[in-house]
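Chemist: Down below are the structures I want you to see.
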Structure P
Amino acid sequence: MRRELETMDKIITENLISLDVPLADKAAVIDAIADILAADGRLADRELYIKDVYAREEMVPTGIGNLIAIPHARSAGVLASALVYVRLAAPIAWSGEEQARYIFGIAVPEDNADNLHLKILSSVAKKLLDDKIRHLIEEAQSKQEILEALLT
């Protein structure tokens, strides 16, 4: 378990968190996630990462209910694994009837042999089952509070 926490510590930092962002739709959110990743030096090819996220969305939409979406991709466009958290100012349409406001973007290099994207996805999903952590993620006033909730 300690090894997973050390890994998560490197995968999400304050640079990868944006709070109360006014974005209008899913495309703007995916672009914003790519911008955050690129600014943090985690992407080799921004457009390829975006293409791979959309390809994943076509397989199965990533809205999971409770206004949460977890768009993710293993991509040759990714240099270093990351978890991005974007809390929107207001909910947006995500897929079908599904809306999202709390977005967790996952980026993992395509050649990652140990299925790190699944481990990150599992870790985030487990945390979101905890009402106290979910409330912190929804209501936190600072990036540090988000980090503490995700790394506990």
Structure Q
Amino acid sequence: MERNITMNAKDVLSAKLAEVYVTILGRRWLLFQAKNFEGKFDKTKKEVPILGKTGTGNKSTGWKGTGKMTIYKNTSIFDELMERYKNTGEDIYFDVQVTNEDPTSDAGACTVIFKDCNIDGGVLASFDADGDFLEQEVEFTYEDFSAPKKFKTLLGM
């Protein structure tokens, strides 16, 4: 058995090589304004007291999906969701598809689709006389997700 097998540096994916699409009301947008993105999956748990043990156990009872992304503020598509809710009370849900792929890496690509996202709110306008660029942070929850494309298993794992 071979010992001390290590990962090849080329198999680390560049954080900059990704693409993100947003689908709102049937219209799909390439969100090249995105600067960063994070989709989180948090399990909800309950503590379980167990007779005969001094510690408690933990039982998963559900999950919650949250996400956030920072975009360069040169689109109004998320502002329009907030304005529509304000004017009509209609809460619009959308999907976000993120693909990470670095052609140098043998890991291939990974795509995750966050379904039924709902914006939490946001800043409609801002400025900063000392700043460089206008940015907008978009926070949201999501109801479901799928991963239609997963990374390949690297040789030696």
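Chemist: For structures P, Q, calculate distance in nm of label points 7 Å out along Cα→Cβ at positions 41 and 57 and state which one comes out highest. Provide the component values of the computation, followed by the final result.
Modeler: On the way: P: 2.9; Q: 2.3.
Looking at the calculated values, the largest one is P.
Chemist: If Kirkwood radius over Cα pairs in Å computes to 15.2, which of P, Q did it come from? Don't skip to the answer; put the middle values down first.
Modeler: Values: P: 15.2; Q: 18.7.
Comparing all candidates, it corresponds to P.
Chemist: For the read-out helix-only ellipticity at 222 nm (-39500 (n - 2.57) for each DSSP H run of 4 or more, over all residues; to 500), a value of -14000 was computed from one structure; give its label from P, Q.
Modeler: Values: P: -14000; Q: -2500.
Of the options listed, only P reproduces it.
Chemist: Same structure, new question: On distance in nm of label points 7 Å out along Cα→Cβ at positions 17 and 81, which of the structures labelled P, Q is highest? All intermediate terms of the calculation are to be shown ahead of the outcome.
Modeler: Details: P: 2.0; Q: 2.9.
Looking at the calculated values, the largest one is Q.
Chemist: If you rank structures P, Q by distance in nm of label points 7 Å out along Cα→Cβ at positions 9 and 49, which sits at the top with the largest value?
Modeler: Details: P: 2.3; Q: 5.6.
Once distance in nm of label points 7 Å out along Cα→Cβ at positions 9 and 49 is worked out for each structure, Q has the highest.
Bear in mind that the values in this text are calculations on the coordinates, not laboratory data. No experiment lies behind these values; they were computed from the predicted model shown. Cβ atoms are built from the backbone, for glycine too; each structure is taken alone.
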